[in-house]
Each structure stands twice: as structure tokens, then as C-alpha cells.
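A.B. asks: Some structures to go through are shown next.
The numbers here are math on the coordinates, done by the rules we state, and not lab data. None of the values given here were measured: they were computed from a predicted structure. Cβ atoms are built from the backbone, for glycine too; each structure is taken alone.
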Structure P
Amino acid sequence: MVPALEDGTCQVWWAWSAHVQPTLDRLLDEADRERRWRLIQKEDRDRLTVAAALARVVLARHADRPPDRLRFDRTCHRCGTQHGRPRLADDSTGLRFSISHSGQRVALAVMRTAPVGVDVEEVVPGLEIDALAPQVLSAAERANLARSHLAARQVGFLTYWTRKEALLKATGDGLGVPIDRVEVSGPDAPPALLRWSGPSMPLCRVALRGLHPGSRYVASLAVLGVSTIRVHELEADGLLAASHR
């Protein structure tokens, strides 16, 4: 069951790539299969399959049309190739969505009208925070993270990371803006955009939210053009299982 998508509400659907089933293949289009074919690791192929199937099932319900009638456009606004932020080719639905996956966790965020971005990251042992921090964090953020207890530094770093990635997905800038030029609040403070020194400033109102992906994962949500949103997190296992039949 997919609840109605109310104005001002963002639905975040969670799935596990470990629950992939061959029957999900019927929900993929030719472009999805081509992208999957290029992936070497089975784990990557499973994540793509679950993410693509989840997006089609949820968006089809909200668009009130069959999943195979949906057409996706991934045109990059910089180079024109098909590697950009996915969107529905039919813009009349007003649906905006974002997909992220890491480890075995897959996330789909969907909202009407407002641009949205979601990012999830797995907490993995041995993450080289000291090597990554200068590329990801501003000087102020690095100083704040250094004051954290050693055991909390990895989650703190990924909190910074996911807040920034979610925002850059929402704006569509992605890697076009150096991530260290985006400054957000620290893990011990409510999510907020503090500074942006990229080539283009996002809309003045930005809503950032922490999500609940489960243990060993950190996730964040960003929505542009609003100051407050309602976030409804849902598990998609039953939804995908029903699509098998």
C-alpha cells in the first residue's frame, strides 16, 4: 500500500538490496538493464535492481499509471549525457524524487513540486576519515569533528557527508560543486545549511532532515524551496514483495 502523497510531505521509502528477486527484472526498462550490465560486482547490480524497481512501483502509484508507462530522463544539465539526476520525462505529474544506496540499504525520496535529495551511507570499519576530511569538510567542520570522541567520529563524518550530498542532489549540482565549499551544521546540532560558496546559490529556503535508515547507516534528506516539511519514512519490503505477484 502506497499512502497518498500530501502537499508538504516527503515520503522516504527504505528497501534492502539483499531482498532482490529475479521477478523485479520485469519492472526495469532497457536503460536500467544497460546500466546494470556495465556493473561488475553483484552487490552493485542488486542495488541498482532494487532501486530501479522501487522507484517505478512508488512513482507509478503516485502518477496513477502503470510502471512500464513511466519514462525517465537522466540528461546532465552540464554535458547533455545520460548520467545526471534522474527525473520523470513527463513533468506534468509534479513528482520529484531522489535515489541513494549504500551497503544493503536503498532509499527513495519522493515529493511533489519541491526538488529533493537523499543520501545514505554505510558505517564501515576502517573509513579513512583523516584522508577524506580535507576533501569533504571545511576548516570549521574539521575543527568541530576533531573535538568529537574518537568512537563518534565516523558517524559524525558521515553525518556531514550525507547532509551535503543530499543538498547537492537536490540542487542537481552533484560533483559540479566541491563538497568542501558547502558548510552544514555539525552532528551535534539540528541539520542546517550554514554556508555555500559554489557557483550558484540554492534557493534561500532549504530544509535538511536526518533520517532513520537503521543501525550501521547514516542518512539525510534535503528539500529546496521550503522551510518546514513532514517526512514519512516507510519500509518497502512488502511493497516490492507484492509486485512479484
Structure Q
Amino acid sequence: MDQALRTRLDKLAADCAATLGSRLRGVIVYGDAVWAAAAPTTVALLVDAVTMTLVRDVTAVAARWRRAFPPPLVLDDEYLATSCDVFPLELLALRDTHEVVAGDASRLEGLVLDLEHLRLEVEEQLKGKILHLRQAFIEARGRTRLLTQLLQDSSTGFETVMRGLLYLDGREHPRKPDEVLRAVQEATGVSLPAFERIQSARMHGGLRAAEADGLFERYHDELVELARAADRVTRG
């Protein structure tokens, strides 16, 4: 993690601890910010129990840090324990990509995912995202600036689905996005060079507007092939 980001996160965690006291269990950051300095930072607060009093206190902290971080997720044990069947993909990503800033996050490591619900969400998310991608392409009407942003923004959601695919296939699910992508290509036999290009650009910058249209077509076709492979995996 970028050292400047880590310093800001430590100060945020200290503010959360001072405001919430013993109600705070842990502060974590998750997603791309763990690997790339340019990525948006997503923070979650693990607490003993969510009440509106606590939410109001978190609101005060978030207001002080609004220029540095988006509003955090606020999660307690009850929510985590009862949501593995509803949000298995999201909780899998949270479990496998987080880094502890302060406190204890062991509750995440003990999450047990419901495989049948995970199968359904993997298929629903992947096929749904492809439909939304097509809609967004139509709405962009060839405007390369919008297409460039669309390509970079959409790839994060597909990475979450890829983690679910690896989990269902009984494979190791690496933490870093580029490692996940390599593992999925090995598991499914689907080559994803356009996705690799977009992922690299999202993490490190450098996607050119001039390449957006042709890259989108290759990206779309790769994802359709991945959906076909996912269908085989999710149906056993």
C-alpha cells in the first residue's frame, strides 16, 4: 500500500477509535487501493452492533474525512453472519482483498460462504454485467472519453465474479487482481488479453481514448466467452 495512503488511513482509524470507543472492532481497507495508489479507497468499519446512534457518530467522522475518503461501510457480526447467502460474492471479495488498518478483523476470515447461493450470484452477476456493458456502450454513442471510463470502471466488478469462479472451481483464489486474472484464464481456458490491458490501465493508468472502441469489442467478446465457461463451472 502507498505510504501516504497508509498514513491517512492510520489517522482516520485513530479518529474512528476516539469517536466510537469500545464499539469499534476494526478498521479495514479493501479492493484495489491495497495494490495501487491511484485506485479509489474503500474503507469498512467493523463494530459490535450497528445502531442509529453509532451511524450518526460515524457520520460525524466521515464528514471530517469527506475530502480524503468516501463514506465507509459499517458492518457488525450479525450482518456478516446472516448475509453470506445474500451477498456471497461481495463478502468473498471483502474477505480476500482486505488489509487491516487497526483493530481485529478475524471475523471476516471465518466467514463460511454458501456455495449454492454463490453459484447463482456468479452467473447472475456475470451475465447481468454483460447486458449493462452493452447498454452503456449504446449510451456512450461512440464518445471515446466515456468509453475509456466505462472500460476501466466495469473491470472491477468482473474481477469480483472471477474470484467467485475460482472459489467454485476449488482453486486457490489469489489476493492481487492480476493474479486472479491469470488463475481464471488457466481455470477456464479463456484468453483475456483485452481484460488484461484494461486492468493494467485501471491500476497504473495509460488507457488511450483512441484505442477505446476496438478494445471494447475485444473486451466484450472475451467476457461472453468467459460467461460460457462460467456456465459450465456453475452447473458442474
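A.B. asks: Can you say which of P, Q returns -20500 when helix-only ellipticity at 222 nm (-39500 (n - 2.57) for each DSSP H run of 4 or more, over all residues; to 500) is computed?
C.D. replies: For helix-only ellipticity at 222 nm (-39500 (n - 2.57) for each DSSP H run of 4 or more, over all residues; to 500), the value -20500 is produced by structure Q.
A.B. asks: Please compute distance in nm of label points 7 Å out along Cα→Cβ at positions 1 and 73 for structures P, Q and give me the label with the greatest value.
C.D. replies: P
A.B. asks: semi-axes √(5λ) of the Cα gyration tensor in Å, for residues 49-112 alone was computed and gave 23, 15, 11; which structure, P, Q, did it come from?
C.D. replies: Answer for the origin of the read-out: Q.
A.B. asks: By the measure relative contact order in percent (Cα under 8 Å, 6 or more apart), tell me the structure among P, Q with the highest figure.
C.D. replies: Once relative contact order in percent (Cα under 8 Å, 6 or more apart) is tallied for P, Q, the winner is P.
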